[in-house]
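Got some structures for you, see below.
Values in this text are rule-based calculations from the coordinates and carry no lab data. Since the structure is predicted, the reported quantities are computational estimates derived from the model, not experimental observations.
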Structure I
Amino acid sequence: MNTHTRGTRNVKRVLVLAVLAALLAAPVFAQTEADFTVTLTDDGAGVKILKYTGKTAAVRIPAAIEGMPVREIGRSAFNRHATGGIDITSVTIPAGVTKIDYQAFFDCGKLTSVVIPDSVTEIGDGAFGDCTALTSVTLGKGVVTIGLDAFSGNKLLKTVNLPAGLQTIDQNAFRYCAALTAITVPGSVTKWTAAFANSGLVSVTLGAGLTAIGQSAFEDCKNLKSIVIPEGVTEIERAAFDGCKALTSVTLPSTIKKIGDAFSYCESLTTITIPDSVETIEFYNNDTYSTLFSGLKLTLASQAALKKRGYKGRF
């Protein structure tokens, strides 16, 4: 065998090895249309994915199936109980999808990040609940509604951007997100209930436009140290800040009219200034044994000011 022949064979081997290495290093998206069980959307204009039947954990959802645009991701379509144990590690959601339905990705324990396209307007109840490896969520500009328990229990979730047009954050949407330390709530959200309870929040920025702090909104956010409630807020509902043990100061706006039983067991709170606009301080069960300010370390001057405003409960 001459030197030229051996050299040619060696070059071929190198090329084959290089191609194999590239194929192994590249992400594998082996899905075909047959890997998705689908139906038409209610309006018949597109496709709803009912179930993922593929075997690949890295999923790229097609923009169209049988020539029809994919518009919705249906109930439980990708959660690992519905996929036969396939634990999704990544997902690419195409532009054109408008709704991610109830528990669509619930309990996907290996999913680490997700990008929601601008076309999505609704994230359903429990859609990404208990995705315990999820660290970041990018919400598209079109998201209007985040449903009940949508991201609840995601203990490693550190980063969430709430889009400027968001209107509704439903109950417990980010509850038990222990690694979530900062959030900016846009002014387009006028009220929410218990959305961030038991989370790791240290810093909260509330946008102008908010009208009420809903029941249990920040309950048991034990790392939250201070909060400025913007002008325009008229009510703080019951248990809104209960158990916020690190909270040292609260700045209330001149627009506030009603304060519910909202600050129980805020053990570090020393100062709260009640503006003249306040018309009602709610007593728990309407009796004289309110726990509204119990467990606080309010100064005597602050206690005296509250008594002058009609507070008859305990300190």
Structure II
Amino acid sequence: MIDLSYTKRLAAGIGFDLCGLAPCRHLPDAEARFREWIGKGYHSSLEYLERNTEKRFDPCKLVDGARTAVICAVGYKNRVSDGYPDGHRTKVASYACAEDYHAVMRRMLRQLFEGLREASPEVRGRAFVDTAPLAEKLLAVEAGLGWIGRQSLLVTPQFGSYVVLGELILTEEADRYDKPFEGSRCGECRACVENCPAGAVMPGRGIDTARCISCHTVERKPDTEIGLDGWIFGCDACQSCCPWNRRAPQHRNRAFDPVFDPLTMDAAAWYGMDEAQFDERCGRTPLTRSGLERIRSHIGAPCNGSGDREDSGEKSR
């Protein structure tokens, strides 16, 4: 059996800022909302989201005999998380300034799994960091870590939405589980809706990915043309304006220290960089997903989005 208190102490010692445990179960209401979102085409170019929907909302279909989800989070807020100066035309999402969180979180989850196995050798399971269809934000709500904000991201009381998530799906039950987070603490605030440059935040806590700057600059580019508002990789616009993020502390885990400072880099710096220099400066970061050529192609893109901003509701994927 998995000991909840021991698991949390172990996770904290490894460097996780938050850890919660939830029983593995099907989440039918969330699945229905997701299928409706897909049916309306709001996933645009993210065609992979159409696959394995039945697994996404039921961890038991990902891991045979799954009983417990251990959800871990690390805060990554850094000096650019609160936004860039007006007119800065080469903005990079703050998470992408540090070592790729997939690699960091996998190392940390491996340590956590090994520690749990030492205490309970019978424990089996798998670790996930965006590597499988898993509704990790909803599992985080189930584990008491926070709520889903209007911009569709997990918002935690301690670290806002500037957190990355990783999960262990385990075959043993826990001695007890965390209480699911109840309700939303967004109140009447609509800052994320009003500050999305392309109007991607929709009613119902959903995102129109065809109008999402992050999708355009990181994922397979949707057909819809939008202005990028100076973003060349990712976008923090719906986060930097959030009151919960404004009051959140800077990251504490040194593994999330930025390895380059986009505030010191203008268009000339990016255009003047060759592939070797890009690899030296950014080779351990998520920017390698796009590559230097694609990143440079976003410099100087139009500022204004296409169409009117969707300004009448909440947001969710």
Structure III
Amino acid sequence: MPQAIDETRIQHQLARLGQLREAIAQAVVGQNEVVEQLLIGLLAGGHCLLEGVPGLGKTLLVRSLGQALELQFRRVQFTPDLMPSDILGTELLEEDHGTGKRHFKFQPGPVFTHLLLADELNRTPPKTQAALLEAMQERTVSYAGVTHTLPRPFFVLATQNPVEQAGTYPLPEAQLDRFLLHVRVEYPSEAEEQAILAQTTGSGGQEVPRVMHGEEILELQALVRQVHLGEDLLAWITRLVRASRPGDGAPEAVRKYVRWGAGPRAGQSLVLAAKARALLHGRLAATREDVVALAAPVMRHRLLLSFAAEAEQQDADGVIAALLAAIPFPGA
């Protein structure tokens, strides 16, 4: 049986979410859509893959989020020579000065944190990528036969540069599927860029007020699961995901431009993300607008496009837009 909903507690938590967005805005200029999608990923208990050129404030955004949430934040710069032990940790030989005996002690790596910024994840070899993504999925690290539990909440923000591809190791589709959202960080507007220049070249920096702590985030993650999503909306999400797979009955854009469509995890992610967005907007029921707003971030990294799409300069977002048009919400 689901727990009874405490309306007073919910209203208090929703107010704190508004304060959280305002706190981040004090340090990060613009990028409202990116901030919203990162908060959705956090509330839904998933991880986010950020794609954007360097210098758009991704590190500042994650650090500001950690400060506002009173969570530990660590950043790892991924390079071709990075080893799994550099991320997960390793065992060190220590000596007990009282007895003179030596023993191995596990030294946790930077993955043992609440917020981890995995900068340029596609610059490290698949072995190291897989080590991090295993921790993302299981929330544990196994070393020398011992399982170590990661802190909760645990949230990974991985970045990749969409321009420079020399010396990179693209993430396989099966590993991309582990990310709840694929967030695109665009250039700021002219007014936002001017504000960034003024804010970052002065003598004082913007301090991010502390708004929430980890236990409150865990409560909100549990609350997301209780947000209502109607049967008609669930059926529509199911049809959208299934229609992304080439085959009989698929929309023309999918048959022409998609080699492999989204799997069931895309549907799970879209449901949770829609619920999280509803909660972020102060609602206890998800709507069609929530699904439309998150269809691209949830599905763009889960579609494997064909050579025809590349030749005709079609991207995943265009296919998803065609998919939404071809599979309209019943009664819309």
- Item | Among I, II, III, structure where helix-only ellipticity at 222 nm (-39500 (n - 2.57) for each DSSP H run of 4 or more, over all residues; to 500) as derived comes to -13500 | III
- Given a value of 7 for relative contact order in percent (Cα under 8 Å, 6 or more apart), point me to the structure among I, II, III it was derived from. I
- A value of 27, 18, 10 was computed for Cα extents along the principal axes in Å, for residues 154-193 alone; which of I, II, III is the source structure? I
- Message: Matching task: 61, 33, 27 is the computed value of Cα extents along the principal axes in Å, for residues 170-249 alone. Pick the structure from I, II, III.
- Response: III
- Query: Here P(r) over Cα pairs in 10 Å bins from 0, in percent was calculated and came to 6, 23, 24, 17, 13, 9, 4, 2, 1, 1, 0; which of the structures I, II, III was it taken from?
  - Reply: I
